[in-house]
Structure I
Amino acid sequence: MKSEYHFQVRWGDTDAAGIVFYPNFYKWMDDATHAYLAAIGYPSSQLFAEQQIGVPLLEANCIFKRPLLFEDQVAVKSYVEELHNKVFKIKHVFVKGDQIAAEGYEVRAWTSFKEKPKAQPIPDLIREKMMQQVETVEG
């Protein structure tokens with residue numbers, strides 16, 4: 001099972017040639033990560049409001065395969081590719097129709113903001129939900 005985040009490319013997302021300007025892919029990966037957390041039952045806003053937990057970005061990468069254009073309908077399929085004690089790597093695949101437009105990932109740390117920001121172990125309940133995602137994708 002993968003979480004899916006859908007959007008339509010807006011005019012402001014494109015450059016003068018009408019092709020999506022590359023930083024937007026990183027914005028959409030961020031949006032897709034928050035959609036993923038909500039899909040497994042842990043919306044970012046709720047995590048922060050109730051537990052002062054966030055998932056700051058440590059690393060991001062994106063490989064562009066086909067251009068996206070104004071008004072394209074896009075699905076970002078996201079799943080946890082690697083799961084460590086305090087850090088997880090979430091993969092994002094941008095799909096337009098039946099073609100992959102781009103693939104990227106983010107590495108994020110499970111972080112408490114109760115005092116000074118500090119990474120902490122991902123709770124077992126959340127880890128189990130993320131592992132289900134990993135097993136489904138690989139299996």
Structure II
Amino acid sequence: MMRAWILPMLFVLCGSAVATGPILRGSPGEAAAILLVFVLLAGVNSPLVFPRSIGALEAQRRSAVDGRPVVYWRSGCKYCLRLRFRLGRRAGRLHWVDIWRDPDGAAAVRAANDGNETVPTVVVAGRSHVNPDVEWVREQLSPSA
């Protein structure tokens with residue numbers, strides 16, 4: 001669980017270190033702006049940006065019932081962030097599995113990607129798709145799909 005927070009914590013620590021310089025020079029406004037940028041970067045790369053993750057087994061069970069795709073992701077992945085932001089509100093309709101929090105999810109991704117933990121991996125009807133096009137994912141959420 002801590003693994004998902006390493007990158008955000010590093011952003012905050014680095015921001016604090018960088019902001020120390022302007023504080024020592026007597027420029028608290030500049031320091032606050034620098035720290036704000038680093039805190040925003042930490043927030044974007046934190047697990048808080050994504051819908052609540054569930055376990056891989058639970059996601060597979062839910063997907064079998066409702067037919068919605070399962071997205072395997074990890075924090076700090078720019079491709080996962082891009083998929084999440086471009087899906088907008090529709091992202092909440094997917095089942096999200098954080099592979100850094102769920103060993104079964106990591107194992108499922110490795111099985112689908114020749115032993116690599118390549119994310120985002122989207123599973124639809126039992127078929128894996130690595131870093132799929134956002135429009136394709138939206139189509140999988142449409143009622144006619």
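For relative contact order in percent (Cα under 8 Å, 6 or more apart), the highest value in the series I, II is held by structure I. Computing P(r) over Cα pairs in 10 Å bins from 0, in percent, for residues 23-70 alone across structures I, II gives 22, 25, 19, 14, 12, 7, 0 for structure II.
Of the structures labelled I, II, one was used to calculate distance in nm of label points 7 Å out along Cα→Cβ at positions 15 and 119, giving 2.1. Name it.
II
Taking helix-only ellipticity at 222 nm (-39500 (n - 2.57) for each DSSP H run of 4 or more, over all residues; to 500) from the coordinates of each of I, II, which one would give -16000? So the calculation was done on II. Across the set I, II, distance in nm of label points 7 Å out along Cα→Cβ at positions 31 and 95 reaches its highest value in structure II. Tell me which structure, out of I, II, gives 1.2 once distance in nm of label points 7 Å out along Cα→Cβ at positions 55 and 103 is calculated. Checking each candidate, the match is II.
Taken together, the values in this text are just the output of simple stated rules run on the coordinates, not laboratory data. All of these numbers come straight from a predicted model, not from anything done at the bench. Cβ atoms are built from the backbone, for glycine too; each structure is taken alone.
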